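Just below sit the structures, each encoded as structure tokens.
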Structure I
Amino acid sequence: MGYTIDGNYIKALREALPEKQVLTDESMACHTTFRIGGKADVFVLPASIEELLEVLRLTKRYSIPLTILGNGSNVLVRDGGIRGAVVSFGKPFSHIEREGARIRAGAGATLGTVSLFAASHALSGLEFAVGIPGSLGGAVFMNAGAYDGELSRVISGVAAVTLEGEILRYRAEEMDFGYRHSVFQQNGHIICEIELSLKEGEPAAIQEKMAEFTRRRMEKQPLDKPSAGSTFKRPPGLFAGTLIDEAGLKGFSIGGAQVSEKHAGFVINKGGATAADVLALIEEVQRRIEEKNGVRLTPEIRIIGEDDA
């Protein structure tokens, strides 16, 4: 693969952070909901903005390639893995605090967990997010949404860090939210902490709505198989899953990757799938839908890493 990580960089990381937060040759299949992916040279789990700043300082000092990862729920890592360092916002960066009708949470908290936290405090606005496995930081990055709800409607602020180590505060109107889009996809700033502005609600009504969304999710989505969530973005005025279903592609497989028989908008890992299987399946679905409907489906999932050598 033509790249060797600097051992001094790893040594410096382990002096700056607790050793359990710095892993080497770490399989990305263990850190993505697809359960697919080669190894990362270094996998780092900072627990605070201060630790992140130290990681960034060392990464720049040793000229190490850097990849930022949330909870791995909207990601496909190629089979060759990821060179350099992967910085992941997982459990160490998952604090959640209430301030009146506002919630402040770390980027590593899962969106579903924050939704349940809000419900437990009778705060409304995040019901749509119940059961979504992605991290809050990743959800901001892609402006996640479901059931006519969208994260952009409840976000009031974000603390982010530039690759140069500058801490910035974003107001909602500065984040350029759109369909599955935010400003962070362009500027590369690292989302660290999120402030959500919710409304006080009736506990019973909040619980009822969340129960309904959970029921619909369980009925319609292939939650029993590894996937990265919805595979394709919704084409204007259409639904990707409907187009794929109407093309007779439910259950279509390449290797261990399969178009879900339960919901055609999901590509699943039915067992032993490689990233190459998933990418080949995505390309074939795109080809057939474009041929049949004149519509080019765009992947919603983030594809990172290198092909296997």
Structure II
Amino acid sequence: MNDTLNAQLSLWSPRYWPVHVGMTLGWLTAHLPFGVQMGLGRILGDCAYYLMRERRRVARTNLGLCFPELDTEARRTLLREHFRSLGLGVIETAMSWWTPTARLRGLARIEGLEHLHAALDAGRGVILLSAHFTTLEIGGRLLSLHAPFHVLYRRHKNAAFEAVMQRARERHFEKAIARDDMRGMLKSLKANIPVWYAPDQNYGAEHSIFVSFFGIPASTITATARLARISGARVVPFFQERLPGTGGYRLKLYPALENFPTDDEAADTQRVNTLIETEIRKTPAQYLWAHRRFKTRPPGEAPVYKEQL
């Protein structure tokens, strides 16, 4: 009891005060009218474009690699739109944690919910295959209003932020599973509970192989196929799209992947990357380009980002 109390009190030490101030501002923002929230998000994104020089450079590099067909002006426009999308994503995270459910219900158009129900009828669980769009948090929160599922997440290094994030997610989802808790994920799937999963970031060389992503060899984890093989779960792609202005969001669930997994791990992993790439091309500004997706390189290949030199 004392250890628990001490741990909770430690989260209020002065070094965590900026987190608490930020969370308070987030809570207040989550209760503003939707139009005001969207306006603030775009302003926040414009500020981030000028202040986050390193992330801007990473995003510019990624866009140059992935969209070589665009001219310089088109990529610059896409970069600016991406940072506005990042700003909106911050506001949407606050919305997904603290905006009252009644206010969220009218914001989403959902397509393909029948595909999730059909996959669950098999009784082996469902992997909700998603990707790191800036709309990821709000998309998951909006889907939770229509179907229960568990979420996979990455622990945050800041203990105070981690505590707030954990409470928020467990308030709206039945269970939040740490990304490295494979046993917990398999337990959920065995209970025929969908698990929300996004495998599209660079997690290093362990349990990863190089397959194409926008025509570039990208270190990609093979866990999607392995989890599906071990559990027998169906893989249902789930993506979300932010609509223009105050139009809200479109949630899209697709039919479960057929003939997945196969005996070819590389082909299965490439299939996942190709599916995600296809979805990104529909709303390229809404993908998380500020992530160092190509940090891990195949042996002998030059680094992509300057800090690796």
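-8500 is what came out when helix-only ellipticity at 222 nm (-39500 (n - 2.57) for each DSSP H run of 4 or more, over all residues; to 500) was calculated for one structure; which of I, II is it?
I
Of structures I, II, which gives 18 when relative contact order in percent (Cα under 8 Å, 6 or more apart) is computed from the coordinates?
It must be structure I, since only it matches.
One of I, II was used to compute mean count of other Cβ atoms within 10 Å over residues 51-58, and the result was 19.4. Which label is that? Please report the intermediate quantities before stating the final value.
Working: I: 19.4; II: 14.8.
Derived from the structure labelled I.
For which of I, II does distance in nm of label points 7 Å out along Cα→Cβ at positions 27 and 259, calculated from the coordinates, equal 5.3?
II
I, II: which one has mean count of other Cβ atoms within 10 Å over residues 227-234, as calculated, at 20.1?
Structure II accounts for this read-out.
A short reminder: the numbers here are calculations on the coordinates, not readings from a lab. Nothing here was measured: the structure is a model prediction, and the numbers come from that model. Cβ atoms are built from the backbone, for glycine too; each structure is taken alone.
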